[in-house]
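Readers should treat all values here as calculations from the given coordinates under stated rules, not as data from a laboratory. Given the structure is predicted, the values throughout are model-derived calculations rather than measurements. Cβ atoms are built from the backbone, for glycine too; each structure is taken alone.
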Structure P
Amino acid sequence: MNYYDYYLLSPSDRFKTFMKTLSVTNRTPEYYVNWDKVEAKTGEYELELNTLNYLVGKDDVVTKARELFLQQPNLLKAIPSLIASRDKRLDVLIIDEKNDNDMDFYNINFNDIDITKIDTYMDFIKKSGLFNFLKNNIKQNLVDFVYGVEVGLDSNGRKNRSGSTMEDIVAKKVEKTCNYLGYLYKIEATGKWIYENWEIEVPLDKATRRFDAAIYDKFNQKLYLIETNYYGGGGSKLKAVAGEFTSLNRLIKNSSYDISFIWITDGQGWHTTKKAFEDAFMEIDNIFNLDMLRRGFIFSLIK
């Protein structure tokens, strides 16, 4: 289906067409690991990790570690990386099983090392199992080990990368389309930037609103504002976003300027929030998914 056939459908039929063409994923090969970030995080404590290799396989690892930390306290800064923690200040729970399971809490700071608390650091590292690991289990250089740890930790950033992938796809499509048509565009455009550069006052639902893209047809003095997201899974956020963008669309429609709102979204998560999403289709004229983007709906709309 092309854009014109889609646009002529009723909102209800547009919704049905949209739902039938949702993508199963937006995960490109680059989605899985951000190697630049892994490299940077590993390199942050590379010197310390190479020094700590001295402890690998030592029978008296606790004694040697204490001596090493007293001589070079900053080596302790590498410990969170070895236990797969992004946090450098850790809140710790201690359970005393010998005293009716009495509990206590303390904080340990691996960012600003306090060597007067060496016993606290040593006790934490021992109870975390790290000393035993260094003595009996590690079979590789600690830099290589942390490299692997960082690959695993990087998976926590995949949720954000899913949204970034959509933004990158839209940005490339906007750039190519505007360059062809001779239109102006701005990626990540604020209302203030639009007013200062294109002299159009955009009605905003919140002062911090930053549109993923803005397109300005200078020949017809027409502005297009684009928001994009992707939801592979369900949740209450989808309903909230549908309501938020419906309200934003109303604001934009009531502007004295010629402005259109475009919402580019996708993901199987929308099957979990059909009612709220269908309500959005009743009011927002331009809701597209990746398949529609691929078919040139943006180009057809703005040309």
Structure Q
Amino acid sequence: MCQGEKLLKQVTCVDHYVTGESFALLKCERCGFIFTDDAPDEDHIAPYYATANYISHSDTSAGCMNSLYHAARQLNLRRKFKLLQRHSKTQKGNLLDIGTGTGYFPHFVGQKGWNVTALEKNDGARLFAKEHFDLDVLADNQWNTLVPNSFDVITLWHVMEHLHDLDKTWEQLTLLLKKEGRLIIALPNPAAYDAAYYKGDWAAYDVPRHLWHFTASSLQLLAKRHGFSLEKSYPMPMDAFYISILSEKYRKHSFSFLRGMYVGLCAFFHSLLNKQRSSSIIYVFKKEKNEQ
């Protein structure tokens, strides 16, 4: 992020979804940016998503964890939409949702009267969105079909951490967003209470699919480099329950659900005192005046 050369090893994490491989997380001593070392490049990452357990692509509802994910998603859809309207200052605008998964969010927003465009890399997820919501989701290589300065809001819900070329992505976001538009990004927070508790077993590290691990400060460094400033941030304290239960499962503890609920509750209360300790955070960015 800052071109610093001194990197410190933070933790070693395991790919619990697919391969069982271990990956180290490195941290820049100067700016604090954390990234997954030796992560597969864009041409070789696809096999790490090739599992029915990857819920945002498969939409499976089998098992307690997936049922919990679905329940939390339904609660979050309304909250996300209210946040979108609050910051866009329009009742019916143009939304671009990047990394849309199986299409629940753009479908919900479209039902509220917004014009919705969605991008998704995974073929199966795009097919699900078409079959269940009649959404024509664009592939991620179709950026160039989108009209510059045409979107009131661009959203990336737990997506930025998966994208290989960050600078290119932010250049495209700058091009597509209207002058008064808003960029909304949700990310896991490695400064969270539950991240400190579980260390390398924290499920939200999700190596090697998560290439980058943004704190509030490192994300703002990247945003500023591309002419954006932070308008507001919001904690996502409920994420701690799902992440903690999954982390307990990775540790193969007995009563993982109850243990995870307890840690999630502790994390929830910590995030009420300090939102920078929340398991995930939503960031709302606007273009700086000199970029408009």
Requested in this report: Kindly point out which one of P, Q the value -11000 was derived from, the read-out being helix-only ellipticity at 222 nm (-39500 (n - 2.57) for each DSSP H run of 4 or more, over all residues; to 500).
Outcome: Q
Query - Label whose coordinates, when distance in nm of label points 7 Å out along Cα→Cβ at positions 76 and 236 is calculated, return 4.1 (choices P, Q) - result: P
Query raised in the report: For which of P, Q does Cα Rg over 2.2 N^0.38 Å, calculated from the coordinates, equal 1.39?
Result: P
Requested in this report: State the single structure among P, Q that was used to calculate mean count of other Cβ atoms within 10 Å over residues 164-171, giving 18.6.
Outcome: P
Query raised in the report: Which of the displayed structures (P, Q) returns the greatest value of relative contact order in percent (Cα under 8 Å, 6 or more apart) on calculation?
Result: P
